[in-house]
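Undergrad: Read through the structures below before going on.
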Structure 1
């Protein structure tokens, strides 16, 4: 089992506002999985709990098969003292050079490699931020709204690229886009407020891959299940 959250309660320190009450979820298979829910329901808080940046008030979070867990989030910034190419070069292990070259190509980053981070659009910055995690060695990557400013066509291409390049690794994709998570994710964990029991509900996604034909009726049914659960 890669990730197990059991009976999690969580308050932010210094407050009496309960974010999670008896929350449980399991991710047991490699692939692209999702955490979905409305703004303010605690998606980023859950990501930070999984990464051990926060500590639950009660319950247990275990990642027994995960030796390297990375967390990429929207609006991260890189220092402007070097070019994008130089930064990626410095953080890419030598054995991942071919991976870096493939990611740069598929993410559409070749035209901006000689620019600095502050010169890029928000969508370009998000793509660079995601690429700099993917060039590293990891077992699980949490992607917290890290494609929020990227256009839909490019987002879909990036998600398909990740699924093709990393079939044996674990990804947790946090998004507000119901169609996107329904189409590309194996399991969608719908996160709800503490007043709901259980606080999480698991929906099976379509897990769409390159070369497949999308079953529109099944896809729409999955989206409806997600919206009803949330």
Structure 2
């Protein structure tokens, strides 16, 4: 034991971090673009290895494939985090439900870090928007739907993907806090006796931290938004 954390728990945390990071490092925008047009997406458009840049520079189908595979890699990572913490107790007052949820957040964090700084592609990747949304849905589908709704509404109004991503990311922690409080005070079938203020605060802090990480990755976009140089949403048209 190290303090109140067992060696078994530490090894599981390490395994989740390594596996999730390696999965996140599979940058499908780079892989798909190289297969489709033999180019590096990071040398095109905004230079970002993400779905939006693929959509602008390569086309709809590659962008859809990028989205699906980036989403799926985080889903897989979060499931592994859940599975490795399933039926394992920290040796403290933590409930199994709470412990499993922390495993999901840990996996989501390292998957996002892998996506942003992929070891397979010289640590230059995307901004983690899709992977963070996948985490939100996997932890609590209500939070995922609300943050997705915020993204879509802001995009329809502003036409800026970056601004939509920033606002949706900023809302992640607050939306999580709202639903955790809702569950705590009004109850959620199956987990009413497993909710604590510690869980509310820690899970909300995890979501807030993930959101801030995405916002930091958009710092260049924020500068461009302020200067009026940010490009609005567009789709590459087929050559005629």
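No value in this document is a laboratory result; all are computed from the given coordinates. Note that this is a predicted model, so its numbers are computed, not measured. Cβ atoms are built from the backbone, for glycine too; each structure is taken alone.
Undergrad: Compute mean count of other Cβ atoms within 10 Å over residues 163-170 for each of 1, 2 and report the one that scores greatest.
TA: 2
Undergrad: Quick one: helix-only ellipticity at 222 nm (-39500 (n - 2.57) for each DSSP H run of 4 or more, over all residues; to 500) came out at -23500 when computed from one of 1, 2, so which one is it?
TA: 2
Undergrad: Here's something else I'd like to know. Once distance in nm of label points 7 Å out along Cα→Cβ at positions 67 and 131 is calculated for every structure in 1, 2, which label goes with the largest value?
TA: By distance in nm of label points 7 Å out along Cα→Cβ at positions 67 and 131, the leading structure of 1, 2 is 1.
Undergrad: Here relative contact order in percent (Cα under 8 Å, 6 or more apart) was calculated and came to 21; which of the structures 1, 2 was it taken from?
TA: Clearly, the read-out refers to 2.
Undergrad: Hey, another quick one. When volume of the Cα convex hull per residue in Å³, for residues 75-210 alone is calculated for each of the structures 1, 2, which structure yields the highest value?
TA: By volume of the Cα convex hull per residue in Å³, for residues 75-210 alone, the leading structure of 1, 2 is 1.
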